[in-house]
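Novice: Several structures are given next for inspection.
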Structure 1
Amino acid sequence: MNKSKTISRQAMIAAMYTVTGLIFAPVSFGTVQVRFSEMFALLPVFGTSNIWGVTAGCFITNLIGLMTGANILGSLDIIFGTAATFIAALLTYMMRNIKYKNLPVASALPPVIVNAAVVGWELCIMINGSFNPVIFWAQAISVGLGQAVSCLGLGLVMINIIEKHPALKEMMTR
């Protein structure tokens, strides 16, 4: 695939992530959240270049969320939330070949675990002003449950649909 097609695909992924995140802004940010756009965090199973689209989408969503007041975590989320998405996307790609019933179930775990830990930490700091293990674990579990809905639920359904349609798979590959 040529460079302009790859860049266009990454822009499309970033846009889908951002639009989905902002449409559902009331539940995309906060102490209890389900960021439906995190289903796109599984797209790196189709290639490393998709890591950049997902990461850019997360960055843009967090930035616009901050500017509109939806993102209560502020600049912490722009830096650490985006870094968490990048790390999770790398791990998702690395685990792409571990499958259960032909689905990359293991690839859905990094966005759940990494974001639970990082965003749970961010929320703990915002709520308490410093680290508190009880608050951290409460927030990490809450974020992890929301991520599970997005990644293990919606994300795996999305991957299954892409896998069954050769044109979609070709578009997401490379």
Structure 2
Amino acid sequence: MDLIPSFSVDHTRIIPGIFESRVDTLGDELVTTFDVRLKQPNAEPAIAPAAMHTIEHVIATFLRNHPDWKDQLVYWGPMGCLTGFYIIVKGRPAAADMYPILLDAFRYMRDYEGDVPGATPENCGNYLMHDLPMAKWEAARYVSYLETADKTAIFTYPKTQRLQLDGEREFFDS
């Protein structure tokens, strides 16, 4: 049995960035999933759950209200490993096309003031688990990284190997 695509990328070689993870066809439409990686997996500490939760709430609210992206957004949510997020959008934009909106979203998070949107018992299943100061710190760190990073490296997964459950290895460029 093959591993699912997001588990098939060699996580020892991923750097922070914005990567096309997969493209799916739903009816007559394409939807593209992007890996929005804030941390280098297994090489630096993951994002604290409360900060991750806050980033999810604030950026989801930003994206779902953005005049140019609200109708393109299918999903915004955290990775279980707490090293980044997935964004799923209609169509097939390139990872580089996602850069401006994601940079704006993380700048918004970095500069956010006020109550965390949806952080009430009526709106959230774990409304007490938020950490706005740490979320802002993580966002500031990612913004700084995106602004100065090599724009070719942050949009392309490194040469990786697909690991299959039967122990075979298949090398590919993704």
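Read-outs: derived from the displayed coordinates by stated rules, not from any lab. Just so it is clear, the model here is predicted, and its values are computed rather than measured. Cβ atoms are built from the backbone, for glycine too; each structure is taken alone.
Novice: 1, 2: which one has distance in nm of label points 7 Å out along Cα→Cβ at positions 64 and 96, as calculated, at 3.2?
Specialist: Considering all the candidates, the number was obtained from 2.
Novice: If you don't mind, there's one more thing I want to ask. Suppose helix-only ellipticity at 222 nm (-39500 (n - 2.57) for each DSSP H run of 4 or more, over all residues; to 500) works out to -10000; of 1, 2, which structure was it derived from?
Specialist: The structure behind it is 2.
Novice: With percent of Cα pairs over 27 Å apart as the yardstick, tell me which of 1, 2 scores highest.
Specialist: Looking at the calculated values, the largest one is 2.
Novice: Given that distance in nm of label points 7 Å out along Cα→Cβ at positions 56 and 152, derived from a single structure, equals 3.2, which label among 1, 2 identifies that structure?
Specialist: Checking each candidate, the match is 1.
Novice: Quick check on the output: 21, 12, 9 is semi-axes √(5λ) of the Cα gyration tensor in Å, for residues 24-87 alone, derived from one of 1, 2. Which one produced it?
Specialist: This value belongs to structure 1.
Novice: If you work out FRET efficiency 1/(1 + (r/R0)^6) of positions 48 and 120 (r between Cβ atoms, R0 = 30 Å, to 0.05) for 1, 2, which one comes out largest?
Specialist: Greatest value across 1, 2: structure 2.
Novice: Tell me which structure, out of 1, 2, gives 26.6 once mean count of other Cβ atoms within 10 Å over residues 40-47 is calculated.
Specialist: Answer for the origin of the read-out: 1.
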